[in-house]
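In structure tokens below, several structures.
FYI, it's all coordinate maths here, none of it is from the lab. As the structure is a computational prediction, the values presented were derived from the model and not from experiment. Cβ atoms are built from the backbone, for glycine too; each structure is taken alone.
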Structure 1
Amino acid sequence: MSTDTASVPERDPLRPLRYLWRVPLVLLHIVLGVALCALVLSWNQQAVMKDGREPFAHRMIRWWSVSLLRIIGLRSVRFGQPLRDPVLFVANHTSWIDIVMLHSQRAACFVAKAEIAGWPLVGWLASNGGTIFHRRGSNHSLSTVMQAMVERLRAGRSVAVFPEGGTGYNGVLKVFHARIFQAALDAEVPVQPVALRFARAGRRVIDAGFRENESFVHNIVRMLGEAPLDAEVRFLAPVPATPEARRRMAELSRERIAAALEVHPG
């Protein structure tokens, strides 16, 4: 697989200056997010799209996400069109920013690891945003998560998952777990692959997400000082439903995302 990248020199004299204005703006934006979450999301968790029109709460999530990306130095760019709710979005996963990137284009209920629920503030924000928490390695938890996904989808909410089961790095796209696709089959909703890609001057930057053994805090600090990047959200062709072959649905989703990640400017 190609590891084509576009990067800036390691000695970046503007890095300290970026911290000076980005850090306080991020903190203020988080405070704003808490206020909006308490005033809007906590009272509108059941809001759904009607006749293709997004509810106010969903538009607010998109606005807040786009603004957060912009503060960090990421320009949200969309390719393709997301399907109308409800739909199961399946995306590649390299960073905590992936959730914000997809939310910048379409509000959805994410499936996330259970540990996040216990994180100060972040867990509360995620819960109010409709996150479905999963305890990795627990079959009972997975069954509960699958049931919650089906209920959300049948109620008209879109759900977004990362079928790799964890974050990758160095541009590697891991195998997609097939069982998660059963939720779309049970709820009778379409599956749309989404390629999340960082780029500069149209060329993919593979190390903008987590690096090997890099912590959540270290990644945030590094990203806050980085030169501007494009945060590309590529909505791809829906995957045909094949009840007899969830594995084929997973493989096809992965193939389409892999191809979209390696798009070259031209």
Structure 2
Amino acid sequence: MKKYKSTTKSRRNMTGIDFRKIVTTNDPEKSLTSGFRREMGRNNRGRITTRHKGGGHKRLFRAVDFLYDKYDIPFTIKTIEYDPNRSGFIGLAVYRDGEKRYVLLHNNAKIGDTYVISENAPLVPGNRLPLGNMVVGTFVYNVELKHGGGAKIARSGGDYVEVLAKEGGYVDLKMPSSEVRKVPANAWASIGEVSNNENRLVNLGKAGRSRWLGIRPTVRGTAMNPVDHPHGGGEGRQGRGRRRAISYYGKPTGKGQKSRRAKKYSNKFIVNRRKVGKR
């Protein structure tokens, strides 16, 4: 972690990641980058569908490979790079046949390391293989939910999934949310945990730094008028006036409330629900 001298009030508790000790280049691979338009939480009609998003610094898109469809061809990590679109570090992978792709790195990856995507790959961090070939207790990331579907689970900085059990063509995984879920044994995953595990310790320090990241202010519902939020109104500081807290849209939110649909298609794959509320 990098700390700053308290030259101002906002600098006093501000922290950040010391990228100079980790990142090896500031120039991304040009063939794997492109410009893109961030949606800012709006739909095709311009209506807000996700609040508190907008603004932020302009970003360059890096085409990170989450499909991992080059089997049995080793690749070597040539660079470790910062990606403004995700919290983990990415690396330029050069395959033995000469193709270049960006991949999400595990926490102990170094330049010159060689990995492979194979059913018979050694059980070492960075290699990728089916979950059915993993040993119980292994930490994995970039997890597929079905074979060939691409990495969907555990992609944020410091995240990992634990292999708990194998039975009946399925593997039980403990998710970062503490949920235990069944995933087909032929789904693939990478061994290790995502790089940049100190990301969750960063203290932004000031509101302006959130705005650079594209995060707009969040206003409490109790501070609004009744027309603007179900918690709004009342003389002075009033309670919400209802048993359960709800969102701007009237849906249950926070305080340990369950918000999952009772008939969701994937309920049959969940062994233990995630623990919600205070931990």
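Annotations
- Highest-scoring label, criterion being relative contact order in percent (Cα under 8 Å, 6 or more apart), among 1, 2: 1
- Which of 1, 2 leads on FRET efficiency 1/(1 + (r/R0)^6) of positions 134 and 190 (r between Cβ atoms, R0 = 25 Å, to 0.05), largest value: 2
- Mean count of other Cβ atoms within 10 Å over residues 54-61 - structure with the largest value, from 1, 2: 1
- Answer label among 1, 2 for the case where distance in nm of label points 7 Å out along Cα→Cβ at positions 70 and 166, calculated from the coordinates, equals 3.7: 1
- Here FRET efficiency 1/(1 + (r/R0)^6) of positions 158 and 198 (r between Cβ atoms, R0 = 25 Å, to 0.05) is compared for structures 1, 2. The highest value is that of 2.
- For Kirkwood radius over Cα pairs in Å computed as 21.6, the structure of 1, 2 it came from: 2
- Given -500 for helix-only ellipticity at 222 nm (-39500 (n - 2.57) for each DSSP H run of 4 or more, over all residues; to 500), calculated: source structure among 1, 2: 2
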